[in-house]
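S.K.: Below: a set of structures, written as structure tokens.
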Structure I
Amino acid sequence: MTGMRPDPLAPLLALDGTVIIDGGLATQLEAQGNDLSDRLWSARLLLEDPEEIVRAHLAYFRAGARIATTASYQATFEGFAARGIDHAGAVALLRQTVALAADARSRYRSERAPDDPGPLLVAASVGPYGAMLADGSEYRGRYGRTVAELRDFHRERMAVLAETKADLLACETIPEVEEGIALVDLLDEVDAVGWLSFTCADGGHLRSGAPVEEAFAPADGSPRVVAVGVNCTAPEHVEELVARARAATAKPIVVYPNSGEGWDTVARRWTPASGPRVDPATAREWVAAGARLVGGCCRVTPDHIALLATEIRRPA
């Protein structure tokens, strides 16, 4: 293991105060006409149409996002093996997720330079164990796996992504404390820095039912964790979760909730939002509570991100 890597978020936070990150990558890929009804989800396009992934990243950069999260959320050795892809091929595809986001960043810079010379980052997504199962387990947690078993599952994928030119790892949609502990351990083991983002059932508990304070504590104790927060969570819970995070850690707080729409598991369709949504007014409340990085997850589009980017830092 080498010396500690510098915190890639620090220059952005110093420059902007509040950093806008991207929205739902799969959401934008579907809006571009891609069918993601596959166990590999957005990672399927790594095999079939990688240019579509570049287009999606570019849409978020053009909307004002300063950080792109890669298409590696559901990209695992186990998932690729089930599609007949050997180990070497899986490694190449994982590396490709970072290269595609970096390509989009380069294209955006060529379009906008020198009008937008500020830092732009690529965060390599590390989805939870449940995402590999492709059965919604990431929204329940309670896998029945030990911390050691979860370290073993994540280790090689994180090592491959840490060796790319990604600026940091985005360990995201984590539903249980044990998985958070495993990921914090591995950041040190693979010599990487990253953020740790949990998915929550309400304003005080992870999807597994554990108090969020138990999840934030291991992240607070690690210098490898450069931000901590929540994603893939209903917007109505975010303000309370930010307050709980601020009480538990001095790390920058990252929030990127779902749009506010609901998912009907029987009809398999999205239902209209009945509460707060991802919009500038609501996001300002998160920032006032202490959030420093703000974006969106499922059903949050480049249009949403553009509104946040242009209005979130305006005086109230």
Structure II
Amino acid sequence: MSTVTEQTAAATGVGWGGQNMVAPLRRVLVRVPAPPIPGTDISDFGYTHPVDPAQAEREHEAFRGLLAAAGADVIVSGPDDEGLLDAIFAYDPSLITDAGAVLLRPGKNVRLSEVGLAERDYAALGIPIVGRIDAPGTVEGGDTLWLDERTLAVGRGYRTNDDGVRQLRALLAPSGIEVLPVDLPHWRGPGECLHMMSLISPVADRLAVVYLPLMAVPFVEELQRREWSVIEVPDEEFETLGCNVLTLAPLHVLVCAGSPITRARLEAAGCRVDAYTGNEISHNRAGGPTCLTRPILRA
């Protein structure tokens, strides 16, 4: 059973919100790595090799330390049930708005139970639930990106479907939030996860790290219309998670080690860059620092 670390939860209070991706990260939820079930077919998860639980725990502890050192209140949830290997990616089962949390519905069947984990955590933290995505709709957090406080871009792909986008638009409309659908590419098909956050990560106001070759033309044009600038990720660093960047504060970012060209370009753009070792928690599972966190409060 998943539980929020009691001491941290008590200190947290009920603060939540921040409909943006670059304001200082004040409060963030993470999930400690769940142990694998012996004999698990790792191909069901799409990992590159079987999980090393001890290494994953060491990397995750160091990752949490970097978040805390940046000034965030780190809410630690878990341990989760054996076999919930993707639950480490706390970003996907929910969306935080100023009004509270929206419970999403993953498009990957082995992740459906993670929504209940998020719901229990929010109950423990006193964060209201403003709605949920129901079947047959699917939305994963990795397909959601705040362009500004009133505009949420939502990637339409194999993990987020039309019905999910429709439901999300209806849930957010009372708060005055516009949902902007963005088509995602086929890439390698439904068996591998390609979220919108695999292609773009904001690092400051109207500045983002992007991998342009897989971006939809209408979305690139929308960013240009909004006068966004981009830091391009080279081809060779797309699959080393160069695009997946967690902003801790404007121009202060956390990246997974292994994309030196992208890091140099971030620094050249004026960013302070912190890096963590993520061979087990990120590279093996194809999920970067954004995936590993659920920002609760940015202010």
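None of the figures in this text is laboratory data; all of them are computed from the coordinates on show. Computed from a predicted structure; not experimentally measured. Cβ atoms are built from the backbone, for glycine too; each structure is taken alone.
S.K.: When mean projected area of the Cα convex hull in nm² is calculated, the result is 13.6; to which of the structures I, II does this value belong?
M.R.: Computing mean projected area of the Cα convex hull in nm² on every structure in I, II gives 13.6 only for II.
S.K.: May I pose another question? Comparing FRET efficiency 1/(1 + (r/R0)^6) of positions 136 and 256 (r between Cβ atoms, R0 = 25 Å, to 0.05) across I, II, which is largest?
M.R.: Largest value of FRET efficiency 1/(1 + (r/R0)^6) of positions 136 and 256 (r between Cβ atoms, R0 = 25 Å, to 0.05): I.
S.K.: Computing distance in nm of label points 7 Å out along Cα→Cβ at positions 32 and 248 for each of I, II, which one ends up highest?
M.R.: I
S.K.: Given a value of -6500 for helix-only ellipticity at 222 nm (-39500 (n - 2.57) for each DSSP H run of 4 or more, over all residues; to 500), calculated from one of I, II, which structure does it belong to?
M.R.: Derived from the structure labelled II.
S.K.: Which structure, out of I, II, was relative contact order in percent (Cα under 8 Å, 6 or more apart) derived from, given a value of 19?
M.R.: Only one of I, II returns 19 for relative contact order in percent (Cα under 8 Å, 6 or more apart), namely I.
S.K.: 101 is what came out when volume of the Cα convex hull per residue in Å³, for residues 120-175 alone was calculated for one structure; which of I, II is it?
M.R.: II
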